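Given below, in the form of structure tokens, are the structures.
What follows is calculated from the coordinates using simple rules that are stated; it is not laboratory data. Note that this is a predicted model, so its numbers are computed, not measured. Cβ atoms are built from the backbone, for glycine too; each structure is taken alone.
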Structure 1
Amino acid sequence: VFAQVLASGGVVKGFAAPGGAALSRKEHEQLTQVARENGAGGLVTFAVLPEGVRSPVEKHVSPEEVAGVLAATGAREGDLVLVVADRVDRTNVALDALRRRLAARLELVPPNTWAFCWMVEPPLFEWSEDEGKWVSVHHPFTAPADPEDLEPETARSRGYDLVLNGFELGGGSIRIHDPEVQRRVFERLGLTPEQTEEQFGHLLRAFRYGVPPHGGIAFGIDRIVMLMAGKDAIRDVTAFPKAQSGADLLTGAPAPVSERQLAELGLALREPPRRPGREEEDR
């Protein structure tokens with residue numbers, strides 16, 4: 001299975017969960033469900049026990065392959081190795097969800113821990129299965145780490161994200177200020193010169209007047225407050241959170257508006273014209 005995924009351009013990744021070998025079969029099934037809910041096709045586990053390694057695929061892998069998995073993850077006796085083989089994006093998302101799930105279940109993160117992490121130079125482009133083309137990971141104005149390397153498969157960007165305890169607090173990037181670099185990025189994204197001029201001609205013309213190097217970052221204050229308060233969801237620290245239906249429990253919105261309110265705002269409501277034959281459909 002792993003060889004087929006690699007041959008098709010996918011990846012095989014995994015990690016070892018300390019003490020995870022003691023999890024029940026039901027919990028193993030729940031972990032597999034977590035992987036699938038996050039886009040992966042499935043999950044392969046290796047429980048490192050005193051009597052050997054137990055795995056649902058043990059009949060399909062050689063002892064050398066098992067030893068390679070244990071060595072790559074640094075697994076020890078009592079650990080559970082989790083492996084996902086799929087497209088790189090699906091694999092990363094699934095493993096992140098599994099990591100969070102096991103960190104909580106096995107109490108691997110000490111309470112009141114503040115673990116910051118800067119994520120820098122992510123890929124500049126990613127392949128979109130839905131659109132069938134290369135798209136920007138962040139946005140098309142993010143500066144490349146190396147302006148000479150704009151190959152979609154290898155180009156890195158000058159983007160960055162600040163993460164705390166697994167939650168993204170903020171993200172941003174250094175922006176492109178060179179019109180020729182910007183044109184080449186648009187070209188890599190599949191835009192023709194005519195499309196580039198029509199959609200972004202004003203931007204490229206402005207660049208010719210000497211736009212300075214610039215960048216920025218935007219923080220999610222609600223996430224910061226959530227972590228400081230020790231909560232698990234943003235809605236727990238939102239002053240007036242909406243219900244799942246989108247209703248505002250404080251004001252009762254959405255609610256009908258009066259003609260007077262519409263008049264104060266200079267608004268008028270008009271029903272769309274009825275299509276021919278719509279009366280028959282309504283009946």
Structure 2
Amino acid sequence: MKIYGIDFSGAAAAGKHIWIAAGRMEQGKLCIKSCRPAAAFLNAQPRREVILADLARFVGSQENAVFAFDFPFGLPVTLLTALGYRDWQEMVLAFPRRFPEAHSFRQTCKQFSAVELKRTTDRETKTPFSPYNLRMFRQTYYGISTILHQVVAHDQAAVLPMQPYVPGKAAIIEICPAATLQKEMINKAYRGYKSVSPHGFTQRAAILAHFEKLGVVPAGQQLRKKILADPRGDALDSLIAGFAAYRAYASGFAAASQQPYALEGFVYT
């Protein structure tokens with residue numbers, strides 16, 4: 001089984017900021033074969049409109065693969081109801097037409113509540129932000145309007161748990177590196193890993209060592225050094241995303257498919 005952990009970005013030069021950790025499950029372990037910015041991985045321009053279209057095509061072309069993305073796959077049920085959507089797929093298919101750009105998406109969501117709403121899975125897994133928070137709304141917008149819309153409209157992959165898993169077909173799941181670190185009870189101990197300081201490097205090394213003990217195997221010391229050398233922590237976050245995908249697949253994608261997850265989405269940790 002191929003595993004792809006993707007640290008997503010909605011920035012203008014998204015191809016420089018999206019990192020993709022690509023690996024395979026081998027003998028019960030997750031062997032990370034490469035970890036690169038999306039522009040290098042896909043041999044494409046880093047401009048957002050180009051790289052996201054190329055990434056969506058790549059995801060849709062794969063079989064026997066699990067893709068883990070760290071953007072919200074849905075909205076709180078209160079918002080879905082207010083917007084008139086009856087199910088998740090209807091929302092995804094209408095998303096690019098309903099919201100022509102990211103700021104209109106955020107402004108529409110804000111008008112329904114004086115406080116930022118979170119999904120059930122956000123509260124349960126302690127994700128840092130609402131899907132339309134100022135620091136998150138671009139990721140949500142571009143993730144749904146490009147990646148998910150493409151694969152759902154063309155039936156190219158199963159987006160879990162809103163759609164049933166189909167063996168052989170690519171599976172796409174939502175993850176959150178912070179939530180995975182929270183589950184491993186190491187998020188507080190290793191805060192500050194996104195830093196150029198020596199302390200940041202030490203924290204990244206400690207986090208990587210933790211996941212290596214859980215069965216993540218970077219292919220060689222050069223790749224390990226590359227992951228640790230990224231001061232933004234995006235490379236490490238993509239590896240954590242890959243681990244969450246590996247664990248989700250190994251568990252049979254254990255998640256409740258009933259409401260509200262079938263409407264709002266579910267964060268696999």
Structure 3
Amino acid sequence: NPQLEDFFTEEYALNHLIHNYGKPYIAFMDGIVMGGGMGISQGAALRVVTERTKMAMPETAIGLFPDVGGGYFLSRCPGRVGEWLALTGDTIGADEAIASHLADGRVPSDQLPAVWEALATQTFADGAAVKNYVATKFVAASAHPSSGRADIDQYFALPSVGDIVRALEAADSDWARTTAATLRKRSPLMLHVVLEQVRRARDMGLADDLRMERDMVRHCFYLRPGQSETVEGIRALAVDKDHTPKWNPVRIEDVTPDMVAPFFVSPWPAHAHPLVALG
């Protein structure tokens with residue numbers, strides 16, 4: 001579908017533009033900020049959260065992967081927070097977003113209209129002055145790792161999805177058991193793909209990460225129905241809404257490296273890649 005192809009190319013190009021935009025681009029992440037909303041927020045010069053922020057990259061729930069630069073910005077989270085958020089799709093709030101390096105500061109939601117009014121009407125010397133003004137409205141946040149950070153770093157540093165899940169299931173904590181149960185509901189194949197994505201992206205610049213994700217998303221949608229985890233996930237959660245996706249393979253233990261590798265093979269030569277212009 002040419003329109004689907006163009007959509008992802010243009011979306012990822014926009015994500016790259018935001019990261020490199022010359023003017024002070026400020027993202028006010030007030031409320032639900034997930035998936036594509038993260039893509040247009042994480043490249044901002046200033047990322048503002050509120051007490052109402054609910055942040056996630058929940059793509060694995062539909063058999064997809066955290067795209068829109070997700071490999072890049074999640075792999076820059078401290079420790080193994082990126083792997084945890086990418087694999088589980090768990091939701092975090094304002095303070096944890098700041099601690100995870102996914103937000104820069106917190107402003108009470110009832111103060112946002114006044115901030116926006118000032119930005120629209122006041123004169124600022126330069127972009128730095130704009131950022132400094134917004135930063136003066138930040139309130140103290142407990143920007144410290146959550147009590148589960150040590151566990152996140154311990155389990156999500158393990159070398160494979162199978163190792164992560166087995167270790168979580170063997171642990172004696174409610175958090176570990178709940179996290180393992182969440183992972184067991186996700187597409188086994190896409191969990192393996194996502195872990196590989198985040199770990200590859202850790203050594204990539206943004207442009208290379210977006211090109212990799214463009215290759216990956218084409219593979220997700222190019223496969224025929226019945227073979228695409230993404231199509232099946234969308235069917236189960238958004239179309240039929242039976243919430244019983246028929247993943248293939250069914251078990252995490254049945255995924256092989258040969259199943260994962262094609263997601264990271266580009267269907268285009270480098271000179272003809274849709275995102276070659278990103279540099």
Tell me which structure, out of 1, 2, 3, gives 1.37 once Cα Rg over 2.2 N^0.38 Å is calculated. 1
Label whose coordinates, when Cα Rg over 2.2 N^0.38 Å, for residues 91-170 alone is calculated, return 1.63 (choices 1, 2, 3): 3
Assuming 1.05 is Rg/Rh (Cα atoms, Kirkwood Rh), for residues 35-162 alone as calculated from a single structure, say which of 1, 2, 3 it is. 1
To test your reading of the models, identify which of 1, 2, 3 gives 2.3 for distance in nm of label points 7 Å out along Cα→Cβ at positions 67 and 195 when calculated. 3
When mean count of other Cβ atoms within 10 Å over residues 59-66 is calculated for structures 1, 2, 3, the one with the largest value is 3
Thinking only about relative contact order in percent (Cα under 8 Å, 6 or more apart), which of 1, 2, 3 has the largest value? 2
Which entry (1, 2, 3) yields the derived value 4.1 for distance in nm of label points 7 Å out along Cα→Cβ at positions 107 and 219: 3
